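Following are the structures in question.
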Structure I
Amino acid sequence: MSIHGNGMIPEKLMSIREGLVYMNHAAIGPMPTRALVEHVQGYGQLAAKGEAGLDFEGMITKWDDVRKQFASLINGKTEGVAITTNTASGLHLVADGLSHLFKPGANIVINEMEFTTNSYLWQKVCKRYGLELRVAPYANHFSQLETLIDNQTVLVSISFVQFSNGYTADMEWISRLCKENNAFFVVDAIQGLGAVPFDVERMGVDFVASGGYKWLIGPLGSGYFYANPRHDDIFDSVMVGWFGDRDFSRMTHHNFEPWPDARQYQTYLSPMFFTLSESLQQIMNWKVNETHRHVKLLIDRLVEGIAGTPYSVNTVLEEKYRSGIIKIDHPDAENIVERLKQENIIVSLRDGGIRISPHRHNTEEQMDLVINSLKRAI
């Protein structure tokens, strides 16, 4: 069991029901058992005692801990991290914090494969401010980005890993295009963080938004935002709240004295911070490089196992573009996903295909069960 990073068997390490083969982390990740214990305890005390059940000092300590853990995960600076509620909340901060740069004639660039969260927002921004929204085709690794990004581009907002087929973008290439044109590089990282190595400095990313409940195996309603501190002089959002002030013991009107870093965008404290810390610790115990290696081996096993069947792989398997997601196509994909569910195997139907997304706790034996179930289903 050394592959799991400690002596616990997967069913004890994770909160998954025994006998369930869960390979749907691109949708929602199950929590580690220790994280679940913290979650139940924290919210149990809140439910039983109301405000008296909240450990405010503990939450403040965990606020700092979680920010440090997330910064370490992405090789960023702690001062750039705020805990949010989902990917959208982080992207909204970017849209508001850079809104003074949105002038008619400027443009924003995304790609046609983006999940709606990273599309709807920029559509509304462009409509409101009179900007042009440029959408890069998926063909040839988004090669048209090279012509779409120009000196009128304010920002490029791209997913680190595409949700439907697991395609990992060439982050350093996109970053270089952005820097050549003085555009900001914004990344929706939810489908990669925790399963694919991510280095905000090496990749040259300016802003990161991510939920915490997929590959980061935290609870629903959790997320992270990162603003590279080098942009403190130009990034300024009005999306602040109670805990954005250095002294949040003052609760009536006074001059706002924000934290000198991303803490000014922190809008809440929560017992969930104890949960997040446990989840992030498990990700770091596993080591993301090793997790990436493991999920690729599982995916390779799947590809080999369905070779010669009517299934076709619709994921780029070239090394630099790989993630923890594989999409396989079949005309009866919707019914096949349901049949797997009946056999206690959880995967997703996405974009007309079967999306399978294993994590570090999944085993070769479990992937063999998936392969055999897929073969029985046709």
Structure II
Amino acid sequence: MPLNDEAVLADANASTFINRFEYMNAFRKAYGQQYATAPTDTITYTYPEKPLLTFFKEKGVKMNAEQEAIRLKHEKLAGTTVKITLKELQEENEKVKDLFEKEEKLISEYVEKHVKNEQSEESKEEIDRNFISMKVKSEHIKDSILAGLYNVPNPLLWQIAKVRDMKFYLENIKTRSIAREYADNTKEKLTFPILAEEAEYLFTKIHPKEEAKSYQLPEGKATEVFRNIIKNHPDKVLFVDFWATTCGPCRGGIEATADLRKKYKDHPEFQFIYITGQKDSPAGAYKQYVENNLKGEASYYVTESEFNYLRQLFHFNGIPHYELVLKDGSISKEGLGTHKIRKYLEENFPVSEPAQLNLNEE
């Protein structure tokens, strides 16, 4: 099979051949050696906060003296990260192997309750690096084997096989930065531009860049108008309500959040802001409504021109309209309204309810 001839790709069997290429008998040596380690090799190991053997004991599982000694050791080292030899791990595993085989159901319960919740970003990164390390080791061995079998280094069909292989590895890498390193390292070995493009496509498809959760306002007159308002409330998250006295839903939303405003009044990190324009909120009606419903709140009465600037800035015509301004002045994309702000505050700025006095106590 001519491995470096693009014309081969026109053959109906080419795709099947490429899929099976790296799993041919000649390369089987690589799959054994990628996991080969010496007993004296050390690895970084983080002991779980809740040792499995302690979980067993709490469930009433009987352990022998050796297993109990291992349990006590794991409790002492719980949550710590250490360098440990593979030999030491293997010896411990031998002593608990029968117990683990017997208690498979309890192990599954333990994983669900403890391991999944405790796995830190650091440990995920470590797992990913070990995973890729084995992949790199295997590829190096296979490249060496192929070099001895074929006189053209890194031929086309071999590169295609590597790109196809990427999908599995990218899906199993959870850390985007490590996936990026893996994709870039693979691309360095691809001499055909179309394959490098495909490799990049796979990376961006499987590990899309997280969309920003907020955005900065563009410079201009409208932003100046808005900043002149929010500058009075630095270092706070601001829930901004664009409203009018002539808008029934606006008034309904304001009145529905009266209890929240009372609860979060003078909060050091959060503030309700109310903005309306002169055209839609005649002066007399505005003063009366504020007196009855927004007294003491951060309420701003702007000119018709300024309110129009704000409409353009935040792309709205109808009201009520709401924006969430983050502490850095960026605008959240979360899209909160008065019906969602309660949950948002409970999750991000929890405030305990004041204790109620029991006036009926004797």
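Every read-out reported here was derived from the displayed coordinates using simple, explicitly stated rules and does not represent laboratory data. Fair warning: this is a prediction, and the values are worked out from it, not measured in the lab. Cβ atoms are built from the backbone, for glycine too; each structure is taken alone.
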Note to self: Quick check for you: by FRET efficiency 1/(1 + (r/R0)^6) of positions 100 and 180 (r between Cβ atoms, R0 = 25 Å, to 0.05), which of I, II is greatest?
What the structure shows: I
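With Cα Rg over 2.2 N^0.38 Å as the yardstick, tell me which of I, II scores highest. Working shown, then result.
Values: I: 1.02; II: 1.54.
Across I, II, Cα Rg over 2.2 N^0.38 Å peaks for II.
To which of I, II does the computed value 0.99 (Rg/Rh (Cα atoms, Kirkwood Rh), for residues 92-147 alone) belong? Could you put the intermediate results ahead of the total?
Working: I: 0.99; II: 1.20.
Checking each candidate, the match is I.
Comparing structures I, II by mean count of other Cβ atoms within 10 Å over residues 76-83, which one has the largest value? Write out the running numbers ahead of the final one.
Details: I: 22.1; II: 11.6.
Largest value of mean count of other Cβ atoms within 10 Å over residues 76-83: I.
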Next item on the list: For structures I, II, calculate distance in nm of label points 7 Å out along Cα→Cβ at positions 140 and 332 and state which one comes out highest.
Entry: II
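Suppose distance in nm of label points 7 Å out along Cα→Cβ at positions 204 and 228 works out to 0.9; of I, II, which structure was it derived from? Kindly include the intermediate steps, with their values, before the conclusion.
On the way: I: 0.9; II: 4.2.
Structure I accounts for this read-out.
If FRET efficiency 1/(1 + (r/R0)^6) of positions 188 and 244 (r between Cβ atoms, R0 = 35 Å, to 0.05) comes out at 0.05 when worked out from the coordinates, which of I, II was used? Can you show the working numbers first?
Numbers: I: 0.90; II: 0.05.
The value was obtained from structure II.
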Note to self: If helix-only ellipticity at 222 nm (-39500 (n - 2.57) for each DSSP H run of 4 or more, over all residues; to 500) is calculated from each of I, II, which structure is the one that comes out at -16000?
What the structure shows: II
Margin query: Between I, II, which one scores greatest on relative contact order in percent (Cα under 8 Å, 6 or more apart)?
Written below: I
